[in-house]
1. Say we calculate relative contact order in percent (Cα under 8 Å, 6 or more apart) for every structure; which of I, II, III gives the highest result?
2. I, II, III: which one has distance in nm of label points 7 Å out along Cα→Cβ at positions 30 and 190, as calculated, at 5.6?
3. One of I, II, III was used to compute mean count of other Cβ atoms within 10 Å over residues 142-149, and the result was 12.2. Which label is that?
4. Out of I, II, III, which one gives 32, 19, 17 for semi-axes √(5λ) of the Cα gyration tensor in Å as computed from the coordinates?
Structure I
Amino acid sequence: MPNLPEISPATDCLHCQNRTFGMFCNFSQVVLADFNRLGRLFSVPTGAILTREGYPGDRILIVCSGQVKLYCVSKEGKTLNLKIASPGDVLGLSAVISGSTFELTSEAMAPTSVNIVGRDDFLAFLRRHSEASLHSTHSLAAEYRSAVSDARNLALCGSVAGRVASLLLDWGRSASSGRHEIRFNMALTHDDLANFAGSTRETVTRTLGNFQKDKLIQIRGATVQILLPDKLAQLVA
């Protein structure tokens, strides 16, 4: 982990203006206050590596703002993008609980703030609070469901359009947190998006162009707005 600038302690979980519906943002006040005493808040620049595949799982990281790309690399150097973590998501949870290494490398896609808690402190926190243990279980279950869904879409969805539609819907719904308007900032290049979709940059670029032509989505700069989520979902089925 590189040396990172720590944010002022005045910015903490109890007074955070960016709290989301994420599992580790919605503890009761007593549990949240205890969790707040454990964590240290850091600001990281674009491109910063937060966890590295194969390294000991010695901390969890809560994404407080920004976006983080999760990926793995083969021995031959081929990269597979797996997920984009958004505010409220927790990184390294399974590695910390199982006492194993990080399964993925995580890289900040934009200026990002993360709350970091060391493994020993976090495990003691779980022992003190059954609520926190339950939240952790729910978070791991959500990770499993997401992994199965992603594998299913990649392997069984026959069209690139369907796979791209699935990615846009997942990211949009996660960023919108239940709001009616589905809008998110996509810091990915078309090459990265193609990696997620198991396709080529040219095909992904053409697919996004077709989505805009059919008024399924609207792209302005890095902002993607999903205009017709039901029709996008029909492409996934």
Structure II
Amino acid sequence: MPHAEVLEFIKPILQADGIELRIVEFTDYVLPNLALADGELDANYFQHIPYLETFAADHRLDLTVLVGVHIEPMGLYSQRIGSLDELRSGATVAIPNDATNGGRALLLLQEAGLIRLAEGAGITATVFDVAENPRNLRFRELEAPLLPRALADVDAAVINTNYALEAGLVPLQDAIVIEGAESPYVNVVAVRTGDETNPALLKLAEALTRPEVREFILEKYEGAVVPVF
């Protein structure tokens, strides 16, 4: 996970502003939000917005987003076409068959203008929520790790970055469409609601979105992690 490495990178930036950044690493996805809500942490940086919103609602925590930093993007890939314009009517598009990634893939296709989902479908969308499909795309649902190998048999496939990289794909170069800053799956810094104007936390947000941080992320992770600022 890149979060701790990005925070280590900005430590000297904050130190120059008189702020000491202490990084506490967790091994699960539950404790960081509980520790933030309890005041043990001033902020956390490990999750995307859907997870934050769901966790906060389920545990009745008053947490909010301070700043979006990066995305580990999902992309649409193909061995047959080089642009959306070439995607033929009736084309077969493979997507992950699990609920989380399947909905995410459909949101990406909607963002690309290929389909329209039923109102309210959101991040839990399934193929049954496709309300408009002007190109009559056919969806093949497969296990996420198998999608790169399916590229030879389908017109296009929506693939998670980790599996794309394992298959030798370079997300920023090879994806026809890729998630960007408009995606709800942006990884964010979360704070307690009301702390969004805390001067030290505002400096944290400013440090995380500097040009040198953008360059660090792009160079170090080579497309597996993409800054959204």
Structure III
Amino acid sequence: MNILILGSGGREHALAWAVKQNPKTDRLIVAPGNAGIAQLAECADIDILSGQTVVTFCEENAIDFVIIGPEAPLAAGVADATRAAGILTFGPSAAAARLEASKAFTKDICDACAAPTAAWARFTESSPARAYITDKGAPIVVKADGLAAGKGVIVAMTEAEALAAIDDMFGGEFGAAGAEVVIEEFMAGEEASFFILTDGVNALPIGTAQDHKRVGDGDTGPNTGGMGAYSPAPS
């Protein structure tokens, strides 16, 4: 089986390592990959945000199975394109990927199904967002609605930090991702994630993990795309 993994981070490195162990793997390509991934798989420099580019590459390289790691190509509909071309694909549709691509959309889903979630409000303009922060006070959490490589969440411990985050987001620091902003209630505690695989009907639990996103020791500094994670998470 010829397998293509899309992505270039630690997640895709782990996926490549695991896929390589499977005796059914004949050829493994990772696009674009990284220097570490290149030690165990072929790397290909293609535009992974273009569904047609990925489909063409798959056809030219007789790819049987595509695994899509990052959020951006999923949100761009690459999984929809490969499936439409008849290529076996692991990764949600663009419609399902909105759960990751839009924080406001996910909060709407939580509210619609009465799932517990932090109190929140959405804004598309700076002035009402600043007024909301002034009314609620700090600590408070300011989030760019769209994908920002894990960096679009500001856990503001002071009102000044929160207002600065609003200025940055509506000022274009996160591009289109910051065109809409979600402001959330601050909640203290340990972060934990519970993962399942689903085909839209069945759900298969696969485990827990705890992510550490702050750039500094002791969970200090701004959020990043992830400074590391371990599994299982403490119960």
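Derivation of every value follows stated rules applied to the coordinates shown; laboratory data play no part. Since this is a predicted model, take the numbers as computed values, not measurements. Cβ atoms are built from the backbone, for glycine too; each structure is taken alone.
1. Details: I: 19; II: 32; III: 12.
Between I, II, III, the highest calculated value is found for II.
2. Values: I: 5.6; II: 1.4; III: 2.9.
Among I, II, III, the structure yielding 5.6 for distance in nm of label points 7 Å out along Cα→Cβ at positions 30 and 190 is I.
3. Working: I: 12.2; II: 16.6; III: 22.1.
The read-out was computed on structure I.
4. Working: I: 32, 19, 17; II: 35, 20, 14; III: 35, 19, 18.
Value 32, 19, 17 for semi-axes √(5λ) of the Cα gyration tensor in Å corresponds to I out of I, II, III.
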